[in-house]
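Only the coordinates and a few stated rules stand behind these numbers; no lab work does. Just so it is clear, the structure is predicted and the values come from calculations on it, not from any experiment. Cβ atoms are built from the backbone, for glycine too; each structure is taken alone.
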Structure 1
Amino acid sequence: METPQIEPNKPVAKPQKGQLRNTLATIGILLLAPILAILLTVFVFQSYQVDGPSMQNTLHNNDRLIVWKLPRTWARITGHQYVPKRGDIVIVNQPDLTACGQSEGKQIVKRVIGLPGDHVVYKNGKYTVYNAAHPNGFDPDTALPYGSENTALLGDPRGLHVDVTLSKTQLFISGDHRADSCDSRYFGPIETDQIIGKLVARIFPVQNAKIF
């Protein structure tokens with residue numbers, strides 16, 4: 001009778017160091033990718049969708065926008081104030097919209113009309129801004145390039161009259177569609193730290209894509 005032969009255990013093949021390194025790198029990328037995406041969205045840039053007609057004809061309902069946040073982020077890191085340029089379109093966190101008949105605040109898209117220290121007057125559907133450089137006042141809708149491109153800078157049929165001097169930390173913002181916009185004419189000036197970012201591009205609809 002033959003004695004059964006027992007094969008010695010075969011050694012288990014160990015993964016090569018290169019394969020292990022590649023596997024760990026792949027796992028690291030999968031873990032870091034969503035974290036990086038969140039950090040970019042919070043601090044660098046973010047996509048927004050327009051809701052409503054207040055910025056017509058510059059922007060329209062459902063337009064998809066890219067908003068640049070990095071200057072605001074850097075200002076907060078360095079402890080400085082972020083002040084956009086006059087005429088810039090910005091996204092603003094406005095917590096109180098009761099003056100416009102809305103129960104809750106939200107993020108809104110508007111154009112910067114008045115800068116810190118400006119004296120802003122809105123009367124007969126027209127803005128006049130007074131400051132040290134323009135003691136006699138000027139109309140930003142005609143002085144800045146956006147005015148010649150926008151056909152919706154309408155006079156306000158409600159006869160609003162606003163006269164306000166901005167502090168060193170305040171901005172005056174307005175929608176381009178003056179007859180249908182909830183803005184600083186109603187809820188007053190905003191603080192510069194309410195700015196979320198500046199509009200840099202419209203990416204949808206594709207046929208209307210534009211760099212701002």
Structure 2
Amino acid sequence: MGVLGKLRPPEERKAGLVEPPRVATTTSQRRSNGLKDFLWLMPEAAEPRLLDLGPAAQSTISFFIDRGFNISIADMVRSRAEFDAEVESERRKNPSEEPPDPTALAERFLATNLKFEPESFHGILAWDAFDFLETEMLGPLVARMYELLARGGVLLAAFHDSAEVESVLYRVRDTETVDLVPARHPQTIRRVFQNREILALFAGFRSSRTYVGRDHLREALFLK
């Protein structure tokens with residue numbers, strides 16, 4: 001069994017019930033060395049292209065457009081939740097059928113999402129999306145991210161070191177500051193990654209950097 005097969009979801013508590021996500025009630029700011037280096041390491045291009053895997057945020061869009069970027073938005077966590085709801089609806093209509101294979105579902109999801117041409121982007125902001133996705137989704141999604149990045153492109157991701165954290169959205173304020181905004185649709189973290197698991201998941205990338213913060217959040221940069 002590989003590293004991904006050994007990943008475990010957060011410990012279940014209170015008679016087998018998973019606690020609901022903690023929701024932030026106020027906006028806070030976070031100094032992001034990962035974002036600063038993400039901008040510095042991104043390859044130069046006449047029309048740099050960025051993919052943001054979080055919900056659309058005007059501050060983030062304005063920040064990059066003002067710097068000449070072409071930005072695309074693909075809210076990965078929400079898209080996957082909507083996809084899962086569709087699958088569950090199909091199962092209710094055909095209860096006698098065998099449950100769908102998780103790996104096949106991941107392939108089906110990616111067949112209809114992130115349909116960009118290879119090497120379309122110079123940078124990808126994944127934020128903490130990987131913390132909220134099923135194990136079967138992780139490998140295929142990282143492979144798609146690698147395919148979408150141009151040579152020398154860089155990916156920024158964040159990983160929580162605790163499942164008991166507040167659910168937030170990320171908004172770029174300036175070159176090294178991110179606003180943490182209360183989530184409208186809070187999600188529950190599916191797993192807490194160890195550093196070796198992160199490195200194994202992104203082993204296909206040329207190099208990586210990690211930044212450990214005091215707020216239970218580890219940033220990681222991966223260079224193609």
Structure 3
Amino acid sequence: MTIPEITFSQVFDFVGTLAFAISGIRLASAKKFDLFGAYVIGVTTAIGGGTMRDLMLDLTPFWMTNPFYLVCSALALLWVIAFRKLLVRQNNTWFIFDTMGLAMFTVTGIEKTLTATTAAGTHFPFWVAILMGTITGAGGGVLRDVFINEEPLIFRKEIYALACVVGGIAYYLCYQAGMSLIMCGIICGIVVVVTRLLAVKYRLRLPIIKGEE
């Protein structure tokens with residue numbers, strides 16, 4: 001029996017899945033969801049963005065060919081149950097896991113798009129990869145917020161999805177500079193995390209469109 005090779009992108013994907021599932025289940029716990037409801041929220045947070053990406057790229061959704069993502073979400077549920085008092089009471093724990101998932105899924109979304117091909121057999125342009133990375137990173141959070149009856153985070157003043165775009169641009173610049181995909185992914189993830197941290201710390205926000213008063 002041979003052990004399948006695990007790529008760097010898959011490691012990011014797995015860790016991102018666990019982080020996003022924990023963030024979703026943590027919020028569901030704070031809303032007093034039952035175990036099944038919390039699991040559904042965790043799974044939705046973990047696979048929602050990637051499912052949107054794969055459907056738009058005309059690919060089979062990734063979780064339909066690998067049960068790991070559903071199992072990983074179940075492990076996240078057990079983690080939250082074991083450490084529920086610490087996770088539910090502290091908002092910073094949700095922020096940490098959510099930011100980790102955002103960064104890692106942005107990287108996997110970009111890299112999966114770069115390896116995908118169109119119906120004509122050509123590769124997608126890089127701007128599409130950045131867009132798909134943003135959807136992969138932020139899409140699950142949108143569905144999570146809708147399910148728990150909260151205003152989606154990307155529609156608030158706080159910078160969220162824009163961090164994915166900034167990370168995607170950093171990935172592109174590193175790629176154009178001839179760096180390896182591993183280094184591009186690491187730098188992209190770091191930029192997403194740093195952008196998110198700076199936005200929250202210094203309350204960096206986009207201007208609000210105001211209607212007639």
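Starting from the value 2.4: which structure in 1, 2, 3 was distance in nm of label points 7 Å out along Cα→Cβ at positions 148 and 172 calculated from?
Working: 1: 2.4; 2: 1.5; 3: 3.2.
For distance in nm of label points 7 Å out along Cα→Cβ at positions 148 and 172, the value 2.4 is produced by structure 1.
Could you figure out which one of 1, 2, 3 the value 3.6 for distance in nm of label points 7 Å out along Cα→Cβ at positions 36 and 60 was computed from? Kindly include the intermediate steps, with their values, before the conclusion.
Values: 1: 3.6; 2: 2.1; 3: 2.8.
The read-out was computed on structure 1.
Structures 1, 2, 3 were shown, and P(r) over Cα pairs in 10 Å bins from 0, in percent at 9, 34, 35, 17, 4, 0, 0 was computed from 3. Of the structures labelled 1, 2, 3, one was used to calculate helix-only ellipticity at 222 nm (-39500 (n - 2.57) for each DSSP H run of 4 or more, over all residues; to 500), giving -24000. Name it. For helix-only ellipticity at 222 nm (-39500 (n - 2.57) for each DSSP H run of 4 or more, over all residues; to 500), the value -24000 is produced by structure 3.
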